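Following are the structures in question.
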Structure I
């Protein structure tokens with residue numbers, strides 16, 4: 001089967017979606033991102049080979065079907081909780097994905113890629129979000145015509161993410177950082193590398209019917225991750241401590257009015273259990289993920305400290321590709 005380059009992305013306006021869109025556009029795919037309010041997402045048109053499709057309701061399989069005409073690939077990112085006003089609620093995920101499945105079955109789409117997250121399990125009765133994730137996976141993997149692959153993510157980090165960027169915002173406000181779900185163990189992965197791996201699977205038709213899990217190589221608790229963020233920001237004296245569940249729920253409900261910026265509703269949903277995997281990233285996707293420090297340094301480290309970290313990396317003999325920012329106009333002096 002010859003796979004074309006026409007992609008329709010559903011749920012592509014969030015943190016994960018933008019990274020995936022960027023990776024696909026760089027790989028010369030022609031992407032149409034379906035949105036309810038195109039005027040709010042015109043910045044997506046800055047990505048190469050990208051257009052917006054006005055779809056008033058992705059719960060309507062007939063409306064979806066019109067956008068799937070001529071499409072070769074569907075990228076389903078509806079499980080991304082960071083899409084702002086375009087986010088599909090947990091309660092609506094099942095019905096929305098039933099509509100997506102119906103629209104795909106009635107189309108000539110040749111390939112489906114679906115985003116999911118660690119712990120997805122349709123038999124999970126105690127965790128509604130992970131149960132729904134499992135059901136969404138099953139819907140996509142049992143499509144009648146288009147072969148589908150599921151890509152599960154753990155904790156994805158990068159500029160404007162929902163965890164490390166919130167830690168950064170809180171530390172800019174005060175040298176005090178309460179951490180919800182502080183004992184949860186994660187394997188953080190740079191979202192850019194998740195997106196690169198995701199895009200790399202698209203043309204691999206032999207991967208249809210499979211579920212992949214993508215995570216970084218380092219395991220640590222969210223509390224230790226928060227301490228790493230504080231250290232990279234030069235705030236080693238900041239008070240970093242676990243946040244009690246009751247206070248976390250209150251702060252999350254207050255939203256922008258909350259005096260504590262390190263917590264969000266999606267954190268409480270996603271990070272209430274460990275997000276780790278035994279699947280090796282490099283053996284699955286063909287490249288080694290960046291270390292935690294390097295990924296964080298690209299957006300967490302203040303500008304005046306980045307040159308210092310690059311000097312230390314060079315002294316340690318790191319490859320030049322790991323240097324986040326090289327200041328050629330202001331050479332680094334040996335301290």
Structure II
């Protein structure tokens with residue numbers, strides 16, 4: 001009978017070596033997959049010198065790079081170079097941009113539920129309070145209008161004021177005045193007797209310079225960061241009129257392209273950055289802008305009397321009822337009451353900031 005030859009030592013060692021090489025190759029492949037680099041672009045409309053780019057976007061990019069050991073790389077395209085301001089959110093939905101820093105109110109009617117956070121008559125102490133109200137409120141409500149991207153951060157400007165070429169000391173002074181405004185701010189100005197003109201901040205400087213509009217309703221930071229103190233002369237304090245929301249959001253397919261461990265690292269790093277930097281971005285910008293506008297550019301600050309404020313507020317409160325009627329059926333809760341509760345909580349939390 002034929003007898004199978006015994007395995008020689010040489011053959012055994014060869015098989016062991018082959019198996020070892022296969023294991024090493026497999027380990028290297030697995031390691032290579034883990035170390036894969038994911039490249040994303042980010043579109044926004046702020047100038048390259050604006051704090052939204054230098055502090056928010058670049059700071060977040062660095063935080064993500066560090067948290068992922070360089071596996072997630074993000075390149076910013078400021079100044080509307082990749083997408084125009086009003087096109088950013090939808091551009092992220094469509095995949096034109098991987099990530100966007102977008103302003104909800106630049107696409108009027110696109111975010112009906114979120115308009116509640118910009119209603120006049122709701123008081124915010126500062127941008128930290130307004131941003132936390134917005135983030136908790138938006139993520140809790142999670143309306144269909146924001147379910148087509150992966151939201152990373154929502155931040156808000158907090159209170160804004162009226163900057164004009166001629167003084168506005170009473171409501172009578174505002175009648176017929178053409179003012180740059182977007183979203184609900186446009187409706188607010190209409191109720192007050194002004195004439196809102198829709199445009200982005202990119203367009204506001206030239207419009208003010210040429211006299212196309214006589215003022216702007218915005219956070220104070222635009223006086224310095226957008227150079228609007230050069231083309232306006234008066235600041236009428238109207239913190240009860242204004243709040244604007246912005247978001248940093250990911251194209252859903254691009255977000256899903258990352259493995260779960262990287263998603264977790266990006267999410268954790270973003271939450272930390274949002275709390276430490278994002279929510280206070282406009283607070284950090286407004287104070288130096290006010291000092292610059294008054295001390296260097298000579299702008300006059302106008303404070304309305306309590307009686308005058310009451311007249312203005314009474315004029316704009318119907319917007320809250322109009323809002324409630326407009327979103328009937330879109331949400332099951334009283335959104336305005338909910339936001340007022342959140343505002344009370346976060347105004348108290350950030351009262352000293």
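Every number in this text was worked out from the coordinates using simple rules, so none of it is lab data. None of the values given here were measured: they were computed from a predicted structure.
Laid out as a table, the results:
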{"read-out": "Structure with the greatest value (metric relative contact order in percent (Cα under 8 Å, 6 or more apart), set I, II)", "value": "II"}
{"read-out": "If Kirkwood radius over Cα pairs in Å, for residues 86-285 alone is computed and equals 18.2, the structure in I, II", "value": "I"}
{"read-out": "Value 20.4, 65, calculated as Rg and Dmax of the Cα atoms in Å, assigned to which of I, II", "value": "I"}
{"read-out": "Rg/Rh (Cα atoms, Kirkwood Rh), for residues 182-261 alone - structure with the largest value, from I, II", "value": "II"}
{"read-out": "Read-out helix-only ellipticity at 222 nm (-39500 (n - 2.57) for each DSSP H run of 4 or more, over all residues; to 500), computed value -13000, structure in I, II", "value": "II"}
